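Read through the structures below before going on.
Please treat every number below as a calculation from the coordinates, not as lab data. What you see is a predicted model; the values in this text were computed from it and never measured.
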Structure 1
């Protein structure tokens, strides 16, 4: 027990970096898959392209609003609590996709996901600034964040493609993301 405790506390900064990489991976996985989901929405709900595009614009608008107007929470609540709040809202919203079949409710859930992403992004980016010892180290970390975001942007649409080929609902993408998010929330809670 002592050995594993020493390992966890010996490099909490690396653990924080990996948590951040995985958060951005998950964020990209869900947001970049929307392009694959929109044709399914048009077919399932008889929507126009303009109506279905709310699936993309609603969460992006909430990410912007959250980042602009709730960024102060990273300072007032603290980095960890802000990240945890974002992860828990994200996870709960993802799981609610399983029990709904309403387009309006799906858009509402995506607004909640956008709000959550804005929260954990501002908390995580502030934290990365805090733990970087130099500009060079901060740049390397941010480049890795972008790399994981890019990988997530590939994995999300590919996963939706696989689900659709297997005649499985695209909503399972959000169930998978919800499970990942719960794991990240647990790891964030345990991190120093």
Structure 2
């Protein structure tokens, strides 16, 4: 099984968004998916099924396809900006992340296409990037910003803080460093 990485800084997350747009020849679709995904911490299957109707207000209520649990997500300014820009650019679309190709007209972008775009950027940057990196990045950025593991666990809808710690990639080296950071 391949190890998928979290992006460790907001600056690196922005570099990925810019490269996704550049690699798509100026089409912001994959960068918008990245930004919205990092801001909402949704799994790719739930993210790609969103319609404009789902994201019409300030809150998104979704029943997760993997867990069957209902989540309520307060859309932040960045997520709302993605929605507004996509709605303005594609007023006739049903899905938030819809493709316009003749073969897939009227359908949401495929998970395979998103995975390919993310992998290409990851290869370019030398990191293991996949569709799951958005959730991991959200968790890591929250953790490095001082948010408690318990709260991150709740945001990611994990069953325990231990799952969250493994999920975001808290390494032994980072644990070891705390012995030198906090000396009494």
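Quick one: relative contact order in percent (Cα under 8 Å, 6 or more apart) came out at 39 when computed from one of 1, 2, so which one is it? Mind showing how you got there, number by number?
Numbers: 1: 39; 2: 26.
Here the read-out was taken from 1.
Which structure, out of 1, 2, was helix-only ellipticity at 222 nm (-39500 (n - 2.57) for each DSSP H run of 4 or more, over all residues; to 500) calculated from, if the result is -16000?
2
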